[in-house]
1. If you work out distance in nm of label points 7 Å out along Cα→Cβ at positions 25 and 49 for 1, 2, which one comes out largest?
2. Between 1, 2, which one scores greatest on relative contact order in percent (Cα under 8 Å, 6 or more apart)?
3. If we compute distance in nm of label points 7 Å out along Cα→Cβ at positions 89 and 137 for structures 1, 2, which one ends up with the highest value?
4. Quick one: P(r) over Cα pairs in 10 Å bins from 0, in percent, for residues 41-96 alone came out at 22, 55, 21, 2 when computed from one of 1, 2, so which one is it?
5. Work out which structure the value 0.55 belongs to, where FRET efficiency 1/(1 + (r/R0)^6) of positions 33 and 161 (r between Cβ atoms, R0 = 25 Å, to 0.05) was derived from one of 1, 2.
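Bear in mind these aren't lab numbers, they're just calculated from the coordinates by the rules spelled out. Bear in mind that the values here come from a model prediction, so they are computed numbers and not experimental data. Cβ atoms are built from the backbone, for glycine too; each structure is taken alone.
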Structure 1
Amino acid sequence: MEAVEPIRHKTSIARMKRILKARSPRDFALFTLGLNTGLRISDLLSLTVGDVLAGAGTRLRIATRLSLRERKTGKRRNVMLNSTARDALALYLRTRERRYPEDPLFLSRKHEKDGSLRTLSRAWAYCVIVNAARAAGISSRIGTHTMRKTFGYFRYTAGVPVEQLMKIFGHASPEITLAYIGITQEEIDETYADFPL
């Protein structure tokens, strides 16, 4: 399997968001949540409606924090939801006829044989992301993991210490994290040229 890359330009992200929002509030929410939380696709797809709602009641209120157990590592993780992620989730959930807490957050249009709701498949999520990227003119290697890598890339380039990203991603060294988020030697070299003292 070929490694995917982060999306390195905010204009490309904005184009993808416009495309996804026009096609499907669900797909827009999935992409936006992935970009803003750095969660793996398996963790995104395992979320329930109850995971993202704040309290009970008839008003739709999105939580400011997710608490989940990562599927890959089994570790507990608390993740803040910024206003961009909360707004995308609210937009999507307003389009849902059914919002029971135990329902899958990202629904497939297909149902199980017994009529119960089915979670969006990983393969379909991949198609959604890749098709939107191609429609946005992105030609680099893209996949569902692109959202997680893009999350790390933009935080690192905004000044978040690599040690924080290592902790978020569960990496053992800064070198692994930098390679993971696609920081190239050329980008590292530019930092020396950009900051003469």
Structure 2
Amino acid sequence: MQNLPGPLKLVVEQLSSLPGIGPKSALRIALTLLKMPMEKASVVGQSILDLRKSLCLCDDCACLAESSPCAICADSTRDDDQLCLVPEWDALLAMEAMGIYKGKYLVLGGLLSPLDGVDPGQLEIDRLRRHLSSGRVHELILALGATLDAESTASYIKNMVETDFHNVNVSRLAQGIPMGGEVKFMDKETLKQSLVHRQKI
């Protein structure tokens, strides 16, 4: 990559800093952008800028939205006494795609991962506490996946709820999610069965 012209090298470096994009993929994307007509490339660039300007985090659930509260939190037909905890926004999208869950959500912002330096202070634990303290939530559904980080996060949250929120039942997605599986990658039917047959923990 040393022989790349400066501007191209800069774009490749920026793209390859994104998760899941290595230097070769970044170079292919950058070259594709170069081959585009100027107008189309400008639209791509402007849409990235608009993404940052137009989206915010919902004050209630911490999901990406065009306004706060988001459409789900503002929906008066959603059930306030169920709160589904998901690690990231894409897991929320997977849960919503099933079309059967009618409660509210909270996006945790990741999972506990000591090896990666992610501790409770970097997650939405305080926001979760505020929801549970409201007295409206009677069931906390953990939709965190079945990875080691998900298990340690679930254990941490379960202990917190048992210690501080005695009126809240904690359940988790059940059958169908294999060890190491992430909610966002599950097919709709597997996810649906996991929600319907969730287990108290």
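1. When distance in nm of label points 7 Å out along Cα→Cβ at positions 25 and 49 is calculated for 1, 2, structure 2 comes out on top.
2. 1
3. Going through 1, 2 one by one, distance in nm of label points 7 Å out along Cα→Cβ at positions 89 and 137 peaks for structure 1.
4. It must be structure 1, since only it matches.
5. Computing FRET efficiency 1/(1 + (r/R0)^6) of positions 33 and 161 (r between Cβ atoms, R0 = 25 Å, to 0.05) on every structure in 1, 2 gives 0.55 only for 1.
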